[in-house]
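Some structures are shown below for you to check.
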Structure P
Amino acid sequence: MDTDLIEALQAARDLIAEHSDIRALVLECTDLSPYTARIQSDLKLPVFDLTILAQMAHSVSARGTYSGIMSWD
C-alpha cells in the first residue's frame, strides 16, 4: 500500500471538492511527479508537474527541423 499516493490522491480530491471551478492542477513538488498520471486519471483533469515543464523546455531548446508532410519541390 503506497500511503504517499493515497495521501496525494486524497489531497487532490479535497482540493477539487472545495474548489469545483479548478480545471487543471500544477504539482510544484518534485516528490509528487510519480503520482501525476494517477492523479490525472483519478480526477479526469490535466495535471502538470516539474517533469513535464522540463520536457517542454527541452523540446523547445532542442527542437529539430520540421519538414512537414507536403513536398514543396
Structure Q
Amino acid sequence: MATAVGIDLGTTNSVIASWQGGEPVVISNVEGARTTPSVVAFTESGERLVGQLARRQAILNPKGTIYSAKR
C-alpha cells in the first residue's frame, strides 16, 4: 500500500511528514531535526549542499547560495 507524504516548502524551513497509523508523523532529517532550512548551495567544486550544511557556508559563498526563495 502506498504511503501519503506531505511536504511544506517554506521560505525559511521545510518539513516532510507521512501518514502513519491514522495520523501525520513528521520525518526527522539526517541531523535529527524536525525542520530543515530551506537553503541550497553550490560550491566551487560543484558539490550541492542542502539544509543546515548550506546555511553554514552561506557567509563564505553568498553567490552560490539560494535562500528565502519565492516562486
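The numbers here are math on the coordinates, done by the rules we state, and not lab data. Since this is a predicted model, take the numbers as computed values, not measurements. Cβ atoms are built from the backbone, for glycine too; each structure is taken alone.
Match the computed value -15500 of helix-only ellipticity at 222 nm (-39500 (n - 2.57) for each DSSP H run of 4 or more, over all residues; to 500) to one of the structures P, Q, and report its label.
The read-out comes from structure P.
Determine which structure produced the value 4.0 for distance in nm of label points 7 Å out along Cα→Cβ at positions 19 and 43, calculated from the coordinates; the candidates are P, Q.
Q
Consider the structures P, Q: one of them gives 57, 25, 20 for Cα extents along the principal axes in Å as calculated from the coordinates. Say which.
P
Going by distance in nm of label points 7 Å out along Cα→Cβ at positions 3 and 35, which of structures P, Q comes out largest?
Answer by largest value of distance in nm of label points 7 Å out along Cα→Cβ at positions 3 and 35: Q.
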